[in-house]
Structure P
Amino acid sequence: MSRITTTFEKLKSEQRKALIPFVTAGYPYPDITPALMAGLVEAGADVIELGVPFSDPSADGPVIQAAGDKALAAGIGLKQVLAMVREFRLKNQTTPVVLMGYANPIERYDQLHGSHGAASPTSNTAESAFVRDAAAAGVDGVLVVDYPPEECADFAARLKANDMDLIFLLAPTSTDERMAQVARLASGYVYYVSLKGVTGSGALDTSAVQAMLPRIRQHVKIPVGVGFGIRDAETAKAIGASADAVVIGSRILQLIGDKPHAQVVTVAMDFLRGIRRALDSLEG
């Protein structure tokens, strides 16, 4: 059983909602991430989504794009991201870490670090340097924006064999057929994108989210987290009333982006504590 499943089962028994902050690895300073991850846990995070910087992030809005660009300029790639997870794991063996990103860095990593054959989801090879090294580092889940479920069976199996979950996105435009495809492969949780568009865009329509979740749950039997557009305690609480988890990213990056190194962790923690209090105020 993965750390993600264990975490959600514990939260369910406590009648609490999962709080999942997203931060870009290596932002706003190349060495800040392990301490930032630890601070987010102390402030109430249940799972951490760690963004892998990529030069062409199709699903990311301007805030996360800019964070990724800055991290890339500082030399942060997938190898460095895995090192950050390893450092985090020296002091924390329980909080799940999910890598969120795109296919290109994973496939490039496999080319550089010893896979026999390509690491694309359609490959039949049982060996993947990324899967091997991610598992060794202490990664618990992987969300690859541009790996479609119909081509991911082998990749999902490789991850599951190493106690890692493959997490998929669903959107307001997802059909019942797509939800069923995702349900067959997804584990850990499913990430529902609450808006049409990229991260950080638009005004969040909480009533539309609440109407969509029962439809998703007709197909998906694992927890459903909701992200994109959640910016404060009020919207987090509104989403948490019906979702199993709340994912919040762009707002955190906005708050820490211009802060001196010594203030980054404190600022992020103060913000996240407010979100945690809002979610814990929900009844049942």
Structure Q
Amino acid sequence: MSERIAFIGGGNMASAIIGGLIKQGVLPQNIDVVEPSEEARNQLHSSFGITAQAQASAALAGAGLVVWAVKPQAFKEAALAAAPFTANALHLSVAAGINTDSIAAWLGSERLVRAMPNTPALVGKGISGLFARAGVSAEDQKRVEQVICTTGEFLWLDTEDKLDVVTALSGSGPAYVFYFMEAMTTAGTEMGLEREQAHKLAVATFAGASDLAQTSAESPQQLRQRVTSKGGTTAAAIASMEDNDVRALLIDAMYAARERAKKLGAEFGAA
């Protein structure tokens, strides 16, 4: 990975990818970043020794890969500013909602991959859904995989609309887990534990259950049933959740997230 890589946007997700690349041997001087926020530029310099620029310039022309890590509402403006310098690059977008038709129109390029990562990428434990436009070669896909694998796992999707589902499931998913952690910690505290104790128990429980689900040949349903003895404590908890339609509420929440992802594309995409 000796070619130059440019990042448009230098926030958390860009920093996660940059950190992973540097761990794999990419030199900081081979990474360019365009980031309007002075605070974020200073953080990039402090963390990685990268001197980021406030706006796009001809320096981007040397990049073989451009990673788009901007907020959806800022994407079009950033793309139009950078497009004159990035015509020959492979493009990788990690921005939520903005579809590749819009991005391709703004950049004038079909060498475009769209990714939906999630925040565990910050600790190398993320998972990303990937979609490639027709102009992306097999070699280009391998190049994207080299970059994305620094943040965790990935999977390729055959149609772009499935990225909205990935957004609802794994993109927003960490927030669902944290939401449950909050509730479990609160309940533990109300029932007499110290908050630090309840928090530690909740976090370790999710981490352990996730590891078990990942390594076991059994489905989550089967694993749940193994814990749920008839007439036992877990059965009482599950029955309470079922009575309150927790499963249905969570599924409804994911549909809401998918619809919002679609609206982001419509709201901030090109006409």
Structure R
Amino acid sequence: MHQQTILITGCSSGIGYYCAHELHKAGYLVLATVRNPKDISKLTNLGILCQHLDLSDSNSVEQGFKWAMAQSSGRIDALFNNGAYAQPGALEDISRNLLRQQFESNVFGWHQLTQLCVAQMLKQGNGRIIQNSSVLGLVAMRFRGPYNASKFAIEGLTDTLRLELADTNIKISLIEPGPILSNFRANALTQFEQNIQPEQSRFKQTYQKMVERLKTEGPAVKFTLGPDAVYKKLIHALESNRPKARYYVTVPTYVMGTLKRILPTAWLDKILKKS
């Protein structure tokens, strides 16, 4: 039996870094990618193959895939789309260009890389594609509009892909975490400070509280889990004969997923406005 090959995006820190490390230890041929070339050594020092791949750049995605194919002797058994960031801010303060940038990284790059992998997996006759979505792909929360929209888009694309590949041996899964310990908040704070002018917004005071939360180190909300919680779901999606279409991670995801099914929209909105 050949060594299983998995291509992972967003491996600089958090979920991607943890999963790349653990899968490497488990015997997978891990093809890790990072947006910032400075982070490559973090992975290579662990013996993990790593390459620069910027999901917002179509040429970078294509070159990253070619690199992965070269490293794996032309076989990709699994793709774990994970690399993403959040652009905080009220939608009325989000320009068309900011929204486009969010989708370039969180949606269009994923779609392009998935397309490339699907073509290869069809040639092989099998494969697994796992998309790391979010509880915010199930429900929307205020001041996270671009990220909400990108994850809603990923949910729709992935559901469609699962239906279109139902007659093949390519299995498609979504992982939907709630709060996970990572550098996600710190990166979101950077995006906010670079792109939003809070002094000019009617949400100035709300933004001050949001910035305080984004600056919080460690768990900022209840029920925050470590990246190992995502890894457990990822392993099942990779190795189960019957992987699930969706994997909920953390209590908030289970709660919100249930409430969305059973509550009237107005009731759910009241809960989400307090969250």
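Please treat every number below as a calculation from the coordinates, not as lab data. Everything quoted here is computed from the prediction, not taken from an experiment. Cβ atoms are built from the backbone, for glycine too; each structure is taken alone.
Quick notes
- Ranked by distance in nm of label points 7 Å out along Cα→Cβ at positions 53 and 253, structures P, Q, R are led by Q, which has the greatest value.
- Among P, Q, R, structure where Rg/Rh (Cα atoms, Kirkwood Rh) as derived comes to 0.96: R
- With distance in nm of label points 7 Å out along Cα→Cβ at positions 149 and 189 derived as 2.6, matching label from P, Q, R: R
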